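Just so it is clear, none of the values below were taken in a lab; they were calculated from the coordinates. What you are looking at is a predicted structure, and each value in this text was computed from that prediction instead of being measured. Cβ atoms are built from the backbone, for glycine too; each structure is taken alone.
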Structure I
Amino acid sequence: MRLYDVTLPIRDGMPVYPGDPAIVFRPHCAIATGAPFNLSVVTFGSHTGTHIDAPRHFFDGAGDIEGIGLEVLIGPARVIEIPAAADIGVDALREIASAPCRRLLLKTRNSSRPLPDRFTPGYAALTAGAARLLVEIGLLLVGLDGPSADPSHATEYPAHRTLLQAGVVILEGLDLAAVPPGQYELLCLPLRLAGADGAPARVVLRQMGD
């Protein structure tokens, strides 16, 4: 049974969403300088790389990362491909409305682009109408292969607000380039950061047999 690691590697200096903390790796002690072991200090924001958004990301006092149950983060998931959409609108999601699923991962044109060395706007993201549709069909979790559920030009963040207010977990920054559309088991384990509004996650898809 095939496993796909769909997690972006976190690396020193990797691009981040504008305004987010930079990612910095630095040695704290090193064998090369006489220490008995190597140990690093790593600095990054709570929404770095492949990560989960908790409701607290946009709503003060709302649920944090620890409040998201493992039963939401682990279970059957469906990957669908939307290769041509500028943004992911209602029409692109019509097929799932007739065959609802609880965990949906969206593979878009973002997955066909090489990993950038700087933040690149213009990625495919959800429209406000698409976010409302995902809430209406009873989704538990939506995953995207871009850095944000909202377009880079968004100022009110309607997709985030619509989904998180309804309790739909947002999983961003997936690497779906090698993953064919189909049915999988999702295994998503965010760092257990107490009280956090988000957390990086290691995410694996296990291909389900026929």
Structure II
Amino acid sequence: MLTKLKNRKGFTLIELMIVVAIIAILAAIAVPQYKAYVMRARNKKAVAQVQLARNAEASVQQQIDCYGITATGATLAAAPGGSGAGTVLGGPINPAGSGAQGAMITGTNPASAARGAQPYEVASGVIVQASTEAAGNNLTYQVIACHIDGDTCYGADGDNDATIYWVKNPAWPGTGSIPAGGGGGATFPAVTAPAITVNVDDFGPSGTVAGGGAPTANWTAM
């Protein structure tokens, strides 16, 4: 019995070193790919938020023949309307209802004083703002969005809402802020939003408008 135990062989040091080396190589390949996958998922949430904003703006425009801004903390029945800079929202925020407070895109028609509103859900971890031109006529809008841990911000302009632009900076993840539990008062990373001008694509031509990115410094069409 003792002879059999003595003859049993384990792994040699070289074999163990080879196994460790293989595991290290696999980890070196898998970890960056996983991180890239997570970053793409975060950025896709921001793109989806811009798309939702375009749909909500179209609904407000149908209601009152002009556009609106992001707001929260009111019901649809008590929609505040408004123009100019919208509230910077940080998710998660539930959409407003007829009797429930929440997020919305809301605007005021300056000619008729009519107010319109569309429920607008903000996804967890996403920072978003929809604004109209400073003149207060609500003839166009601009929306920008990013994920708080994403490296890319996205934007769209009501004068060319078929195109979504992006600007990227690897230093952005974690530099924005969202209030605990989500809500208004969130802050973006150091992205540069262009001035809002009626009948002008604020983000274009692609690659010419500063966005604060690095190395992709300018807003670029997707």
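Computed values, structure above
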| item | result |
| --- | --- |
| Identity of the structure behind -3000 (criterion: helix-only ellipticity at 222 nm (-39500 (n - 2.57) for each DSSP H run of 4 or more, over all residues; to 500), calculated), options I, II | I |
| FRET efficiency 1/(1 + (r/R0)^6) of positions 87 and 183 (r between Cβ atoms, R0 = 30 Å, to 0.05) from the coordinates reads 1.00; which among I, II | II |
| Origin of the derived value 0.70 (FRET efficiency 1/(1 + (r/R0)^6) of positions 23 and 47 (r between Cβ atoms, R0 = 41 Å, to 0.05); candidates I, II) | II |
| Of the structures I, II, the one that 49, 21, 12 was derived from, the read-out being semi-axes √(5λ) of the Cα gyration tensor in Å | II |
| Test item: distance in nm of label points 7 Å out along Cα→Cβ at positions 111 and 135 calculated as 2.7, pick one of I, II | I |
| For 31 (relative contact order in percent (Cα under 8 Å, 6 or more apart), calculated) the corresponding structure among I, II | I |
